[in-house]
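S.K.: Next up: the structures, one after another.
Please treat every number below as a calculation from the coordinates, not as lab data. The structure presented is a predicted model; accordingly, all values stated were derived computationally and were not measured. Cβ atoms are built from the backbone, for glycine too; each structure is taken alone.
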Structure P
Amino acid sequence: MPEHALTWSIAAIAAGGVVVRPFGWPEAVWALAGAALLILLGLMPASTAWSGALKGLDVYMFLTGMMLLSEVARREGLFDWIAAYATRHAKGSATRLFLLVYTVGTVVTVVLSNDATAVVLTPAVYAATQAAGIERPLPYLLICAFIANAASFALPISNPANLVVFGGGHMPSLLSWLKLFLAPSIVATVVTYAALRFCVRHDLIGKIATAEQPDALSKCGMIAAAGIGLTGAGLIGASALGLDLGAPTLVAGLLTTALVLAVDYKNPITLVRNISWGVLPLVAGLFILVEALNRTGVLAALAAELRILASSPGPGAILAGATIALASNLVNNLPAGLVAAGAIQQAAPAATMSSALLIGVDLGPNLSVTGSLATILWLTALRREGQTVSALDFLKIGMVVMPPALILSLGALIVLS
């Protein structure tokens, strides 16, 4: 088998393993196994693989900081408190609770990243549905999956994939980001809400129990809330200045965690154990796989296609966004985003084309359960609560929710660009 074909085959099998998880093995095992096989077979020098992994340094720091903040907030009951507050103010209305949970999910995704929504808000929403006596909690839990992707391009900090696509010093300033993505993000959020609510409308009939007034937040819960708020403000400021977001996020997460542990004298080992550290080697493995593809000329070919599409900005941007959205469901949006980033750096297309690709990477995964890291983390959180959703059931809803949100968001981008 030719060398390039063997590289493509190994990368495809590794990406498939990440998506399907054969034998129940963690996603990181498949990504790292593919990277290791490329090195052992001499298809990629170890030094090149190491360089590829180092390209994700900012993403690793961002993820670590966000996971620390999320776990501290979970441990101190912040998200449970927010969910209980939402249940209380639903006043017995299932539809009002649906809207309140969706609103909370939107805010958490925008200011704390979509992974936080999937990992931390999901169990809190499940607890809220139990407090409200809801027999079928899945419609409310689905919110955590769909809004985690739909609102994930509102700000640069809302999705680690944003750092991937616009990494390497190509991240737009905050003002430029808002000019490009604010309207499409609002469209995606509103359309996703309407479509998802339509899909679960039969489960939102009737009254629900009114939860009791939640207890006041503990001192550490308030510290966690303040830490998250200050982190969000700091990251928005860093984005406005065009600075990398990984280091500030990591420092904020470490400081908030240290302060909470110091105030309450809690054992840090338990906190550390509950964090999904497997995300980091998974992302590193994906960076290495994309570096291997880059050596075969795949990115150069994609860059050439981008230049062709750029000759017809409107239809070209829609086609590019839709294509990367579909690819994100086939191979997961992180590797798709890495490939898109490489093509963008080589082709240097107009801002509209790059933005369409990012929207496809972020919003496209709402079609399937394996489309994004956030949705995979959401599935894990569901299993911890004893809940399941089949890939087919999710796909049926995704086929109603994702396409109109994607098309209308891309349309808003093109009209306002």
Structure Q
Amino acid sequence: MGALDGIKVLDLSRVLAGPYCGQMLADNGASVIKVESPGGDLNRTFPHAIGGGQTSNWLSVNRGKRDITLNLKSPKALELLDALVAKMDVVIQSFLPDTAEKLGVGYDRLKALNPDLIYCSVSGYGAKGPLRNKAGYDAMVAAYSGVFALTGEADRPPVRPGVAAIDMSTGMLAYGGVVSALLARERGAGGQRVDVSLLESGVSLLSYHGVAWTAGGVRPEREGAGFSTISPYGVYRARNGDILIGAPSQPMWLKACGVLNAPELADDPRYASNVERCRHDDDLRKDLESRLASDDVDTWIGRFEAAGVANAPMNTLEQVFQDEQVLANDMVVPAKRPDGTTVDLLGLPFKLSGTPGTPGDAPPETGQHNESVFAEFLGLSAADVKALKDDGAI
């Protein structure tokens, strides 16, 4: 039994954020029906091409779903949508607010069809305000929300984060919002609207940096791989590569000195406290790297691990997906493709002991389940579905 068995979801969303929410719902047992236009989701066209007409973007967020097509500009398609919405628990959509209303998938209209519906709207800049109808893209919103300003080296221009953190965190927040609303409905609250946006996700990711400004008027700066307020804490060069080392407390600093067999550093007044180490961070880096140069990264990692000093290798993706710890936590899962072959996808990032999630099949082809879904929910025959296709409704 999955935690969300019996929950029916209509996923009208596109690209990454909304579909990732839908995928997590599917992984936890919900029956998720992905709705595409007859021409397919834009996400199918983004790189990298994996083969079989699919891309890494599409494969990463659409696992475990069934797929139908609806041309929402067709009156007949809208009739089909209405009939499906009446039977759903959740609808996810990511159209611009005005576009959603124009297409007939706005909240008030769908709520009238199904008062118990949980309606999740994923937008770029939020449901309110002058930019509510502005399209949102991960990198653009990362810049707008201040995430860019904190990413990169202090003496160089801001850079884009290396992962789609805004999109993916928005999908996670959408999942949390939907599940919270389902729980509230179970307790008698009825259906409701869940609003998430890339902007609100980006601002929330500012975390302590944001509070440093709102509560203290302190403007954090770009710090590269380290921290201006903790030293040593950053990437340091060993004999054959880089290693991330952190000593956020005085006892850990002394342990690090022991690992490096450098009691003179522990006694050096420049490094007597974290405040002093930060003040003399350039000197400390030279002293640490002169000692780290004597051995390889793996050797130093073993020593720091044994001493309880925070460290990490600078893994490549090849190393990540061969790593014993990553594999032990089921973060690589095989998924069966429509053609019977399998593809390795990423696992569910949280685990439930009593109702564990079960990652489903690889993402479907466009309209793959038109006949089965329309038969199951609306009682349509294969001939009915063909007629709708010929008419351009699906």
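S.K.: Any idea which of P, Q comes out highest on FRET efficiency 1/(1 + (r/R0)^6) of positions 111 and 151 (r between Cβ atoms, R0 = 25 Å, to 0.05)?
M.R.: P
S.K.: Can you tell which of P, Q yields 25 when relative contact order in percent (Cα under 8 Å, 6 or more apart) is derived from it?
M.R.: Answer by label: P.
S.K.: Hey, another quick one. Comparing mean count of other Cβ atoms within 10 Å over residues 103-110 across structures P, Q, which is largest?
M.R.: Max of mean count of other Cβ atoms within 10 Å over residues 103-110: P.
S.K.: To test your reading of the models, identify which of P, Q gives 25.4, 84 for Rg and Dmax of the Cα atoms in Å when calculated.
M.R.: Source structure: Q.
S.K.: I have -11500 for helix-only ellipticity at 222 nm (-39500 (n - 2.57) for each DSSP H run of 4 or more, over all residues; to 500), calculated from one of the structures P, Q. Which structure is it?
M.R.: Q
S.K.: Which structure, out of P, Q, was distance in nm of label points 7 Å out along Cα→Cβ at positions 231 and 335 derived from, given a value of 2.9?
M.R.: P
S.K.: Taking mean count of other Cβ atoms within 10 Å over residues 183-190 as the criterion, which structure among P, Q has the greatest value?
M.R.: Largest one: structure P.
S.K.: Matching task: 56 is the computed value of percent of Cα pairs over 21 Å apart, for residues 15-142 alone. Pick the structure from P, Q.
M.R.: This value belongs to structure P.
S.K.: Looking at FRET efficiency 1/(1 + (r/R0)^6) of positions 31 and 287 (r between Cβ atoms, R0 = 25 Å, to 0.05), point out which structure of P, Q has the largest value.
M.R.: Top value of FRET efficiency 1/(1 + (r/R0)^6) of positions 31 and 287 (r between Cβ atoms, R0 = 25 Å, to 0.05), among P, Q, belongs to structure P.
S.K.: When distance in nm of label points 7 Å out along Cα→Cβ at positions 239 and 271 is compared over structures P, Q, which one is greatest?
M.R.: The maximum falls on structure P.
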